[in-house]
Each structure stands twice: as C-alpha cells, then as structure tokens.
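The following blocks contain the structures, represented as structure tokens.
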Structure 1
Amino acid sequence: MNHTVDRDTMGDQDTIEQKRRRARFPLVHIVLFVLTIFSTLAAGMIQKGINPLAEPWKFYAGVPFSATLIIILLSHELSHYFTSRWHKTIATLPYFIPAPTLIGTFGAVIRMKSPIMSRRALIDIGASGPIMGFLFSMVACVVGLHLSTVIRGPHPAGGAAGVTLGDSIIFYLLSRFIVGNTSGAELLLHPIAFAGWIGLFVTFLNLLPVGQLDGGHVAFAFFGRVHKVVSGMIVALLAVLGIFFWKGWLVWAALMLILGLRHPPVYYWETPLDPARRYVGAAVLLIFILTFVPTPFTI
C-alpha cells in the first residue's frame, strides 16, 4: 500500500512541536535572571558611590552585593520549586524581578500551576523557601559583619547609600557577637552583610501569615478557615505599624488586601499533621519573630 503525507499537515505538526520546544525552554526565566544580575550589580555599584552608566567597567565593585543577594533569592525559590516537585505539585522555575531600586530587584517568585493536595505538602512547600533563605542570609550576615567597619565619631551617611537600617532580633544578636558593642559609633555594613540583612527582611515579609504568602500556606495548614481571620488581624497590625513606625507597612497592608486574604482549600484536609510538620511550624514562627524589624529603613 502506498502512503502519502500531506505537506501542509506535516508543516503544522512541525510548528506544533517547535512551539512545544519553545515552551519548554525557559527563555523568560533566563532573560529576567540576567537582567536582575545587571540591576543588582548596578545597585551594588551605586552603594559604593560608583555611577554604573558613567563607569560600567567598574562592575566588579557591585559583585559582592549582587552575588550574595542572588544566591539568597535563588536558594529560597529553588527550595519551593524542588519541594513542589517532590510533592508532585507543578510549579514554574523562579521569575526574578529586576527593578530600579536601592537593591536592584523586587525579589523572585514561582507560580504554582496545580493544587497543593495536603496540609503536609502545604507546610513543606510554604516553609522550605523561607527556612533555606534564612539560613543563607545568616551565613551572609556572619561573613559580611566580619568584613564591616565600625566608625567612631561623626559620619555623614549611615547604613547603605545613606540609609540607616533597623535591627531585627537576630541581626542585633549577630552584630553584638561578631562586632561587639557599637554604642556611640556607626556600623558601616559591608555589601555582603547588607545583602544578608535584605535576605532576613525578605524572609520576614514572606512569612507574614496572610493570603497565599509562604507564611499564609503554613498558617492555613494549621488553622484552616480561621486563617482568613488571622490574615485580617495581621493586615490591621501592619496598618498600625505603618502609622507609628514605618510608612512602608501601610503599603504592605494595602498590597495584602489587593492580593487577597483567602487561601484555596487543600484536597485532603483530613490527613493529620505529624510531629515533624508541627516542629517545622514552630521553627517558622521562631524565624518570623527573629526577623521582624519595626522600622526597617530610616533616611
């Protein structure tokens, strides 16, 4: 029997296969990642007083900050990604978000493309990123604080690029242990320490038990429907902090309301939480407390 192939149909099949290959190739992720490297390098250069547009060949000055921050963000998001895969939940690779800010980025996110099936999976996926990001941030803080400078007497600018940073409990303890008592002096953070500080602050923001943030996943796994009430209380608390401490908390409260306070249900709610997940929940709560900063930035 003779077989014939319709050329138009074959061309359509080739086009479909090409589209599938393009869909599998993470072009958008790679482009955003490269752009974020450039934007964080520029931020690191500006922190050193270098104009990245006038002196781009001095990019090496921004490497310590950029590399440290990228590693922290990558550790956070890849922990989500691989934990999702372990639980058979479909998730995208990280989307890095470059931005013209003090730190050169708005962070990174992954998208969940299938439901999270159980409370145990919800805790594992939600907690893995903040815990790993916290550990990497701690390492950066320890290394960076050893490289930081204590300035005695008057100094025209504090912190990074003229910004004074607030202390979380954990950063204060690390500073006292590594640098010592800096009362009456100014601690000028090394870029690696600044990136570590940012990592701790980002960890706190992600652990807010609101909506579908990482902390929201963990809170929903423990509290179920009461989670929405917890979310509302946290947003109200952020608004109060915004009035009395740092105006940026008002922005975060508004953002949380826009993103929503609800959390989608899991399919197998009846599966009980084992002791290991309860310990993870306690660890997440401890990290949340240790990384809280009432007034993160003062200009």
Structure 2
Amino acid sequence: METVEIHTPTEKSFAESVIAEALNTPLSIDVDNVTVSFPSSKGKGIYTAVKEISLKVKKGEIISLIGHSGCGKSTLMGTISGMVKPTTGTVTANGNRVTGPGPDRGIVFQNYSLLPWLTVFQNIYEAVDSAIKGKSTSKKKELVEQNLKMVNLWSHKDKLPGQLSGGMKQRVAIARAFAINPSILLLDEPFGALDALTKSSMHVELLKLWNLDNRQKTIVMVTHDIEEAIFLSDRVVVLNNGPAATIKEIVDVHLERPRNKKDIVHDPEYMKIHDRLLSLLIDKFSIHDIH
C-alpha cells in the first residue's frame, strides 16, 4: 500500500506538534447546540433526528462521523452544508453563520451525483463555472484540466459517466469538489459502494489531494467503516442511536502521518482505537439479546 507523504517538522516530537497546532489553528466549523426536528412521516408529532449537538472542528482537520444507520450522521452533515436548517442552535463555517449551501463547502455523495448527459469534463466545468466568478473561460478550463489530472482521469475527459467504473465516477466527484476550491469538504459515505481495493485506492487519492493543498482543507466525512475512519481521520465522532441522537464520544486518532495501511494495523495505538470504536458501536448488544 502506497504511503502518502507529507512534510512535518523534524525538530519537534509528534506530541509537541499536535499541541502547537491545536493552540494556533483557527476554527473552521462550529456546531453549537444544534437540534434538528421534522414532522413525522405518519403526520403525528415531531421526529427529532439529532439533539443539542455541539462540535468544533479546526482548520485542516479531518473528522469522521460514525454510528448506526439512522443515528443522524447525514442530518448533522446537512446542517454544515446548509442543506438542512437546524430547528434550534447554530452552525458557523469559516466565521460565518450557515444559512444555506455555499461555495466554501464542497460536497461529495455516495451516489456521485454526476449529470449523466454531460461528459466528465463538462460535469466539472459546470460546477466551476457556477461557483467561481471573475475567471475567464480559459482559466476555468485550465482548472478543470488540473483537477482531472490530479485524479488521473484526464484521458477520460470526454467519456460520459455511464462509461466509467464506480471508482472512476467517485474520482470525478472528488475532482469536481476540489475544483471549486472549497475550504471545507463534506463527504457523505463517498466510498460506501466501492469494493475494498478501489476504496483503499480512493483513500490514498483523497489524502494526496489534501496534502497538495498543504492540509488547509477541513474534511468532514460520514462513514460506517471503522478502519476507514481511523486511517483518514484526526478524530472520530461517535453518535448515539437515534432518534434524538447525541454525541456519544469523540475518539482522538493519535497516529502520526503519513500513514501506511499495512503498518498501522499492527500499531498498538491503532488496535486500541479500533477496539474502543468497536465497543462504542456494539455495546447495545449482549448475549441476552440473542435467542
């Protein structure tokens, strides 16, 4: 497995670097006491998806939201993107209160959300043309080319989405998100439908893009995959089961970057984090539940 290279100061220990970054890094996302409720599907009463959630995310940090289906992960993500309005509480992104979607927040979904009648190039160009003002057509085309080359898809630029594999479609979706240069990247189970080998490759590609941007982008990802969360993240946010889901625990991932998948699975710290996350996700089950 390829190791994603980044350059870190050699004169400081890892722990010292983490402390220094925590003190000096500005806040990127501030979720403050957010509750989201909807009318119930049966028309009787109110369904509360998440309740009184507060979460602060530093600039350049990678955070994973993990939990069982229906625990409100995507709802919480939606409040950050601006696609879901909190019933109470506020969400701030880059110092501005979130009132709707904006170009500072790029989104990648599991189903790719590519327009099937447009080519790979056109799918990305349309996003760039809509989100970025003040650039010439030629500059926008250069931006599309640059991002397609970063995910090794330039030779497929004239293909339609239907002619691509699942992994290639997801690379197009990620290239599109990076092309509009958002400071915050939101990933809603982006690799859930991919096979294990393609998923592993996509993890490396994502970190390469993050590193090329000097780790300035903040990434928030919804996932069900514990191994994925540990490999990619600085912190893993575990949500309680819904309804009215809250944050159960936030687990710090103290694994130095760059990370190599083959190596870290044997790291005692990795095993400790993995066991903790697993226990948080399965503690509602017991032998007495099995009949």
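Which structure, out of 1, 2, was relative contact order in percent (Cα under 8 Å, 6 or more apart) derived from, given a value of 19? Please report the intermediate quantities before stating the final value.
On the way: 1: 19; 2: 26.
Derived from 1, not from the others.
For mean count of other Cβ atoms within 10 Å over residues 46-53, which structure out of 1, 2 has the highest calculated value? Kindly include the intermediate steps, with their values, before the conclusion.
Working: 1: 15.0; 2: 19.1.
Checked 1, 2; max of mean count of other Cβ atoms within 10 Å over residues 46-53 sits with 2.
Kindly point out which one of 1, 2 the value 22.5, 95 was derived from, the read-out being Rg and Dmax of the Cα atoms in Å. Walk me through the intermediate numbers first.
Details: 1: 22.5, 95; 2: 19.6, 67.
Source structure: 1.
So if we calculate distance in nm of label points 7 Å out along Cα→Cβ at positions 70 and 222 for every structure here (1, 2), which label has the highest result? Could you put the intermediate results ahead of the total?
On the way: 1: 3.6; 2: 1.5.
With respect to distance in nm of label points 7 Å out along Cα→Cβ at positions 70 and 222, the highest-scoring structure among 1, 2 is 1.
Tell me which structure, out of 1, 2, gives 12.6 once mean count of other Cβ atoms within 10 Å over residues 94-101 is calculated.
Details: 1: 17.0; 2: 12.6.
Working through the options, I get structure 2.
Comparing distance in nm of label points 7 Å out along Cα→Cβ at positions 102 and 134 across 1, 2, which structure shows the greatest value?
1
Out of 1, 2, which one gives -19500 for helix-only ellipticity at 222 nm (-39500 (n - 2.57) for each DSSP H run of 4 or more, over all residues; to 500) as computed from the coordinates? Mind dumping the intermediate values first?
Numbers: 1: -19500; 2: -11000.
Working through the options, I get structure 1.
All of the numbers you see were taken from the coordinates with simple rules; none came from a lab. This is a predicted model, so every value here is computed, not measured. Cβ atoms are built from the backbone, for glycine too; each structure is taken alone.
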